Structure P
């Protein structure tokens, strides 16, 4: 623990940022592999099944986002508590985080289970798709609690400055899913053929094992979960802190998949193949999103711990290096996707319309990746500054004010390409504004 804190507070800034980010990238790649493997194997079942899984993605992300906001709040609070070396604060935070997140996930799972039909019909799913959607989501909802624990445990460890163990846990989950998916989907060996239900069950099992590992780490290695925090007076205080940052962050995280759901409903008017191609495109772009998410974790931990320790100049310089690096990386990834989108799409489905839609998506949307990175970094640091409403406002502006209206307008002129152009507009305009907003607040909070 002391070694991790020393590196963050005193090590050379570029190498420290690299050492914090690299394990997170591998962890995010684990989640990327998780999503892509699901898409790959379900795609082998057919275009209809692939479209069904594309419909479930935004709903799953919305529900994850509600709990992820609590994890983000925990990471921001832990980073400052670590900089201040406050052990009791960290114990109370950890216990409160797990009790709150688990309560929320179980409640959402119950509500979601009984609202599958009306929700997905409202999104534009027809009777044929609903059969497969129900098969997937009923299992997923029943395992909702298992989805939450690893997310919260990883957020706590990152706030403490440990990005290696969370990455390892993510990779374990991904590898388990890689093994279980084909066995359960296609009925290999002793397993019955379960189709899309197999993909859901593989997810629940892999996450359940990760949840056990996460709890054991919190109890035996970090000594953070404590019975003395199980008092209503203590939980009330720390739940309030978590809600203050977590609720706006849940909104931030939910806005993106909510926008995805709207984009999906627009694209559904052009056919199942278009939705399937869009779903593949969003999975492929998770390659770059892995770098963004890893960098937002680094920004939260590095800025938070140095702000807590009073190293203001160091926090500001680290933030500058992160933003420049990520913007350049975004441009590089966009070039790769532009020239290889068609080739990549061929791995997921043989349907030419599905493949051409994926290639079209990857030729348009990635142009804005560098700008998306600016928005995500700004939102992460706003949490450290205890300005979560600013972070929520940036994401709401990106999706609700720019991307969705633009997608609706452009789709009438350019069909599915117009939807992708609307998403790009949201990235570019909001990213530019986010850059200015973060500079303003950093000049205030990091002024010496």
Structure Q
């Protein structure tokens, strides 16, 4: 049993973390977590669907009707630390390559951008006018259902709230001048979803002054934000949501190419939504070697401590979840043909119109334990089940292939030179 100091107890209490929760986190860090058992990758015709071209128009029309009824919201995780992006900004400042010069022309002073989140960075340029990811997401939401007020909910870090609100208000003012309408709300990650870490001696990680260090619990901790956004938006709340990371937003010409099929995937979700559990339609791109995970058929077994029916189920599995000590599991994982869902359409209400309690459909044992650093010191970090991995483990899952051009993450500033981020190809 860990000896908790009075300062430890005060810090945990203020964050909303019980001692029992803290002890459980340390147990997970020390003992590790149970990996899923992979059976085979999901492939075209075996877990990965393609949209019927003849059905696209009807599905898209169904989606637009639901938007007009106020049943959709866009949920944009935008509270990440963007560590790799900040590091690449430092390298950009001293680089003399033509590519670096082009990026500096877009970004301005790299040093001045290091304190900004991805959401507020210059991303795209249109005839001399620069847009941030916040603006691009708002514009895309408005374009998906013309004539309807688009609704968006961003998760952000508290220290960026003032800048975020100012940017969102500026964007909304410009859009109103163009005849477009949108509503933007935001929330913060619940402090009680923060996690402890272990030092190299296997004890709770502390800073140089001896204080416990709490870390963000990963984007899986945003499950609560998603549920609350569904309950809070509008008099009826949201029945469906799009989920797309803040940095995964290509330029307008690329978005326009995939917009009708995106609407159709929304219509497909409405058609397939189960009444007894949340449903998701995952937009999957072919695997090109990006770090991450993908869709796999996994064994059913013990989930949340309860015996479930045996047989395969479709699940999104992250590379960090795979049993690296098992050569056969590694072989199956490396044979994956498609990448993590880059654009999700999800249902949030049952047939009676009641919002799902989303945590009931999560697998809390599907945590991540990763090696990280804090002020140059090594630590073992705990992250809660990923938002579209373990956090949605017990959801009804459908995977649909989408073009690779619709996947445009920005992990370093060099990614902004990819064709998906250039208005002129």
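What follows is calculated from the coordinates using simple rules that are stated; it is not laboratory data. In this text, all values refer to a predicted model and were calculated from it rather than measured experimentally. Cβ atoms are built from the backbone, for glycine too; each structure is taken alone.
Compute distance in nm of label points 7 Å out along Cα→Cβ at positions 96 and 392 for each of P, Q and report the one that scores greatest.
Q
Could you tell me which structure in P, Q was used to calculate semi-axes √(5λ) of the Cα gyration tensor in Å as 32, 28, 22?
Q
Using distance in nm of label points 7 Å out along Cα→Cβ at positions 128 and 176 as the calculated read-out, with 3.6 as its value, let me know the right label among P, Q.
Working: P: 3.6; Q: 2.7.
Among P, Q, the structure yielding 3.6 for distance in nm of label points 7 Å out along Cα→Cβ at positions 128 and 176 is P.
Here mean count of other Cβ atoms within 10 Å over residues 56-63 was calculated and came to 17.9; which of the structures P, Q was it taken from?
Going label by label, the one that fits is Q.
Among the shown structures P, Q, from which was the value -9500 of helix-only ellipticity at 222 nm (-39500 (n - 2.57) for each DSSP H run of 4 or more, over all residues; to 500) calculated?
Q
Tell me which structure, out of P, Q, gives 15.6 once mean count of other Cβ atoms within 10 Å over residues 24-31 is calculated. Present the calculation step by step, with values, prior to reporting the outcome.
Working: P: 21.8; Q: 15.6.
Of the structures listed, the value fits Q.
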